[in-house]
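Input: structures, listed below.
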Structure 1
Amino acid sequence: MYSFISGNNFIIFNLNWLPNTEYDSVYNNKRTTTMTFRIDKSIMDKLRVEANNRGISLNMLVNQIIKNFVEWYMFEPKIGMIPLSKPVVIELFRNLKEEEVLHIATGIGKNAIYDIALFMKTRIDMDLFLEWFESRMKNSSMHISHIVNGHTHTYTMKHDICLNWSLYYKTILDLIFYEIFKKSVDINISEGSFTITFEK
């Protein structure tokens with residue numbers, strides 16, 4: 001539920017985070033609270049349009065924005081993340097030799113990914129790492145699907161970058177799962193995606 005009090009150039013936005021049918025599947029009945037914020041009218045107008053374009057309520061969109069900020073964006077300046085457009089990443093990685101990709105992944109990439117995940121989550125087990133990794137992919141403009149079939153979990157990441165990018169992540173994930181979680185995983189790679197399958 002949300003309500004508005006309009007002024008000349010602002011809107012007081014009352015965000016009511018009480019569980020209901022709309023939120024149960026998203027927030028799993030987590031504890032919620034109600035807050036009121038004073039938001040510039042032009043920003044609220046843009047949020048309304050975006051919520052309509054996505055086919056979701058304004059309240060759900062604002063919850064998603066706040067969740068993304070708390071779980072990812074507020075950490076970016078602390079962990080040294082810099083924005084790179086996809087064409088730049090494509091150009092950088094597709095010209096690397098396979099041994100160069102493996103060297104970067106094993107020498108720097110694995111430790112960097114693990115350290116960032118640990119910093120953001122404060123502790124790491126396989127579930128927390130997968131939760132972090134899924135958030136990482138979504139906030140890097142990659143499409144991700146997670147399918148559960150009995151005890152078998154399959155994650156598919158669609159990035160549309162290049163084969164070397166898939167190889168880079170395959171190498172990192174192989175090392176993290178084997179060395180840290182003592183778990184073997186099956187990772188298949190292609191030019192534009194990679195798939196991780198494991199038993200849980």
Structure 2
Amino acid sequence: MKQIDERSLVVVSGPSGCGKDTVIRRLMELDPRVKLSISCTTRTPREGEQDGVDYYFISEEEFKRRIADGDILEYNFYSGHYYGTPIKELTDRLDGSTRVVLVIDVNGARNVKRMFPDSLLVFVEPPSIEELERRLLGRGTEDPQQRSDRLRIAQGELMQRTLFDRVVVNDSVDRCASQLQSIIEEWQRR
């Protein structure tokens with residue numbers, strides 16, 4: 001059986017619109033050892049997203065088949081779509097040569113921590129709920145009801161940030177990415 005280095009797994013969570021993906025892209029520019037674990041989703045790609053790069057965009061039928069086959073580590077139904085982590089995608093990369101980042105929701109993060117107790121859980125939060133609302137509006141990818149749903153969900157997620165190993169505030173992408181890089185390095189030295 002392949003040896004898995006759990007400390008090389010970094011799970012990043014936070015409310016929708018807090019800038020997790022932007023921070024992770026910047027982190028990957030700062031540290032070439034950082035690789036993103038690609039999740040599956042049943043939603044359609046946003047402008048500029050690519051299948052197999054940003055997500056694996058699959059049908060709901062295919063997603064449910066993968067769940068039934070045990071090929072999905074964790075998953076969630078969020079804002080009308082399934083999101084989940086393919087097990088093989090993740091474990092193939094946990095050999096210690098890379099730092100694997102998994103961007104998932106709060107509940108999924110807790111499930112991953114139970115399965116990989118030495119993984120690092122980081123919560124990215126916005127500077128304020130007003131800033132989060134502004135960012136969601138600026139994305140222009142959700143209608144008013146979806147934005148309202150995401151803000152309601154965000155309030156609950158923010159209350160769970162104390163369950164994470166570390167919390168960072170995304171008030172500046174560069175500062176947040178740099179702070180995250182330092183946290184990862186410190187975690188792996190333990």
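The numbers here are math on the coordinates, done by the rules we state, and not lab data. Since this is a predicted model, take the numbers as computed values, not measurements. Cβ atoms are built from the backbone, for glycine too; each structure is taken alone.
Of structures 1, 2, which gives 57 when percent of Cα pairs over 17 Å apart, for residues 65-112 alone is computed from the coordinates?
It was calculated from structure 1.
Ranked by mean count of other Cβ atoms within 10 Å over residues 121-128, which of 1, 2 sits at the highest value?
The maximum falls on structure 2.
Comparing structures 1, 2 by relative contact order in percent (Cα under 8 Å, 6 or more apart), which one has the largest value?
Evaluating relative contact order in percent (Cα under 8 Å, 6 or more apart) on every structure, the highest lands on 2.
Can you tell which of 1, 2 yields 9, 37, 40, 14, 1 when P(r) over Cα pairs in 10 Å bins from 0, in percent is derived from it?
It was calculated from structure 2.
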